[in-house]
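Peer 1: These notes open a run of structures that come right after.
Only the coordinates and a few stated rules stand behind these numbers; no lab work does. Everything numeric in this text was worked out from a predicted model, so none of it was measured. Cβ atoms are built from the backbone, for glycine too; each structure is taken alone.
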Structure 1
Amino acid sequence: MFLIEHIYFTSITMSLPAIIVHGGATVFKEKYHKAILEAVKKSAKVGMCVLENGGSSLDAVETAIYTLEETELFTAGRGACKNDIGEIEVDALIMDGNRLESGAVIAVQDIIHPISLARYVLERTSNYQIAGKGANRLYEKMIEEGFRKEVEPLRNSPPRIAEGCDTVGAIAVDLHGHISAGSSTSGWPGKLSGRVGDSPIIGAGVYANDIAAASCTGKGEQILRIVMGRIAVYHVELGKSVQEAASIMVSELRQKTTGEAGLIMADNKGHIGLAYDTPHMPVAILSPETKDIYCSMTPKWSK
């Protein structure tokens, strides 16, 4: 892990299949660091199990993010925070880079696994984004069809573990070099009702094509302004490495806005890159050939 102008970044080359997950670029309370690292490790392992058993990169991303949503450690899924009127609204996006297809749900209320509903939007509708009450009605249809099993409604927020917003995300590359990416969040504690950040917006919070993918985290309004995900992948298309592309985008955000952010990236060869300028960004990276899982909360890698 390296530091240039207060931006942390790294680059790792993995064999295929490969997966990288993150738990948000923010500040986490120290007493939760161990549990958070274990959570991202578990997410990466579960996603890799899907890939090793012949699952697609899309399957792996959904499963990895679903696993993170199951914990109360992040402001996603069971850890979702309430908005300014005491309601829980969550967002998610999943994108299949090989097909350039995606599904997103926005401001959907009281569900624990919006990533699975986003997958349903991708697979079972002709739309790319469904918002609000329409998304909740679609959730009921998803359950009726048996696309995913029902989980009890989300009503209450757990105690805050992060000082800011800790979106979760994942990128997977399968044996064929097909890439998928996704993200899930409830946004900022006390956000305006109906507020939408970068996470469910194609090209901002998440982007994937047949070359590379990015999943972003941080201050959504600023990430939206520079279309971070799509431009990061475009830098790879122009010949930059995923690590260079990630560093460029975090640097650009710092220069052009007041925002802080992080992003993870992967290309179709299994090269992994990430960059962030916040105190913490929990990340786990796994490939079957290495037999090791790389994880980090701060700029120090462990296995």
Structure 2
Amino acid sequence: MSVVIPWFLWAFTHIRFNESSEFSDIFLRLPVTGSLGLLTVIMVAVTLTRSRRGADDGAHYVMLLGSVAMYLLFAAELFFVHDLFGNRMNTVFKFYYQAWILLSVVGGYGAYVWWKHGSQLKGPAQAISTASLLLVLVLVFCSIYFSVASSVTKTTASTLGPSLDSMKFLEQRNQDEKEAIIQIGKIAETHDILVESVGESYSDHGRIAGYSGVPGLLGWKGHQIQWHGDDALFIDREEDIETIYTTNDYSELNRLLDKYSVTMVVVGPREKSTYGNIDMSLFDTLGERVIESGTYTIFKIDQ
């Protein structure tokens, strides 16, 4: 029942609410969902049977973990959480992460059992065991090779060489920005909120807030929409940030800084390229220049 109920629930909702659905979808997905469901049923049945018999050992615990892992995979094949992208991508990511962690424990225990009892197998069972072992070794080798090869490739391809300092690339690309970030980290207080330019996802916008640890008013808008589901909580912020950098009205600027309790204003190349000519004299009237690092000026606003 633990498998049949979710499957029938999916079949009903899929046909009832999905406009592009066809009745044949139910049967086309049976090979995958049916296999996962059957395996889940078997593992749950074995776990419950062992529980009734009073089993209290490592195998019982591993069977329980394996059952949960298979149920997660089964669930991700039937349902997905609707997000900004409108597909199952993020649902698969999030559910599979948990499933692989659980299955890694199961696999480790399975390796122990095989090592202990594999030599006792005879006939076809031994042949199946040997073939399975070879397949597992190939998969493990491929996984290890990718991890090592990709790490070497990425580090040797970089002109900086291997490093655990995520800001090291700024030494070549923008030393002024790195120095500004370091100085912000030294003077920042727990209540500080900074404002910098807003940009698209996977861009260098929002970098100063991210590296310094000082909360930014808004960074990557697309990611915020993805996390919150819509822009209701910050719909005005992008426009307000633009106004902060472009207004010539002292009262308007003061009102917006007070509205968000902004204590730091960043003026650098990104702000100037995004918002054009910025009148920094207005910021001087509301605070002081606490950091000047090349093309970067950081204002501390009096609140």
Structure 3
Amino acid sequence: MMKQLSLFLFSLLLFSACSKDRQVAVPAYVCVPSIQHSPGDPFVEGSSQHNFEDAWIAVDGQIIGANNLPTTLAAILGEGPNYNLSIYAGVPSDGISTHRIIYPFFDPYEINMELEAGRIDTVYPNFQYNDEVEFFIVEDFENAGVAFGEDRDDFADSYLEKQTDDVFEGDYSGQMLLDTAHWECYVGTSFRISDLQRPNTATSVFLEMHYKTEEVISVGLIAHYDNGLPDEIFIKGGVNPSDGWKKIYFDLTEDIFTLNAARYTLILRAAVSDFEENVSPKVYLDNIKILHF
């Protein structure tokens, strides 16, 4: 009888220990409803309008997840109660919704706060550009002249100009002029772009722009090499027609590192897709930037 009782008590203790092991830790929750950006000098940084769709959240240096805004993510706590939160702004790279990345040019929003299991704490991050970010191109079409003064098509009447008919912000936006008689608008920067990356280092390089267009816009680079090597045309991607103004982020980091040219020309191209009618498709652009470290 005593042997059976001892076996029963041992089994009961073992079951109790296993039950404790199976208890699920109750997480704390971090909510990020939206992301704000504190703009700096507009003559340096250009427009402060962004399209940050995601928040990446880290607790004590460990990424707990990333999600579309607004988002609430769970964090399994340590001994606490205070934890270091780091929040990063996220964007779809190259306009691809399945390719989400941390926007590299903002410093993370960092805060030390008390977290509690089962409780939701809300954070409103406000971001600023890292001090080492450089803006090579800031074309907002508000100044005299246009950065894309190199006409690369066969039509003298198709080019990129300032206009006031449909403006994203400010007084002007850009328009790529084309119609069925002048079916292509293919332009490049009137100056060469260089020194976008540190030697032998794939530091971040982005092209950003707002657009509203009835035709596809292709975006690319012409790589200019020294030592008599021929130029190389590289098409990064493009944007599809859009009824309203949108913003896109092209990550040129690996492309610039791979091309490894001495200088570059940024190129834009749009073409008429429907020749059945005498159409003049509207192709608008604004806030074209190249950023790098």
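Peer 1: If helix-only ellipticity at 222 nm (-39500 (n - 2.57) for each DSSP H run of 4 or more, over all residues; to 500) is calculated from each of 1, 2, 3, which structure is the one that comes out at -3500? Intermediate values should be presented prior to the final figure.
Peer 2: Working: 1: -9500; 2: -20000; 3: -3500.
Going label by label, the one that fits is 3.
Peer 1: One of 1, 2, 3 was used to calculate Rg and Dmax of the Cα atoms in Å, giving 28.3, 88; which? It would help to have the intermediate numbers written out before the result.
Peer 2: Values: 1: 16.9, 52; 2: 28.3, 88; 3: 26.4, 105.
The read-out was computed on structure 2.
Peer 1: Matching task: 20.1 is the computed value of mean count of other Cβ atoms within 10 Å over residues 35-42. Pick the structure from 1, 2, 3. Please list the in-between numbers first.
Peer 2: Values: 1: 20.1; 2: 17.0; 3: 13.5.
The value was obtained from structure 1.
Peer 1: Taking distance in nm of label points 7 Å out along Cα→Cβ at positions 171 and 243 as the quantity of interest, name the structure among 1, 2, 3 where it is greatest. Intermediate values should be presented prior to the final figure.
Peer 2: Working: 1: 1.4; 2: 4.4; 3: 3.2.
Looking at the calculated values, the largest one is 2.
Peer 1: Between 1, 2, 3, which one scores greatest on relative contact order in percent (Cα under 8 Å, 6 or more apart)? Could the numbers behind the result be given before it?
Peer 2: Values: 1: 27; 2: 11; 3: 19.
Max of relative contact order in percent (Cα under 8 Å, 6 or more apart): 1.
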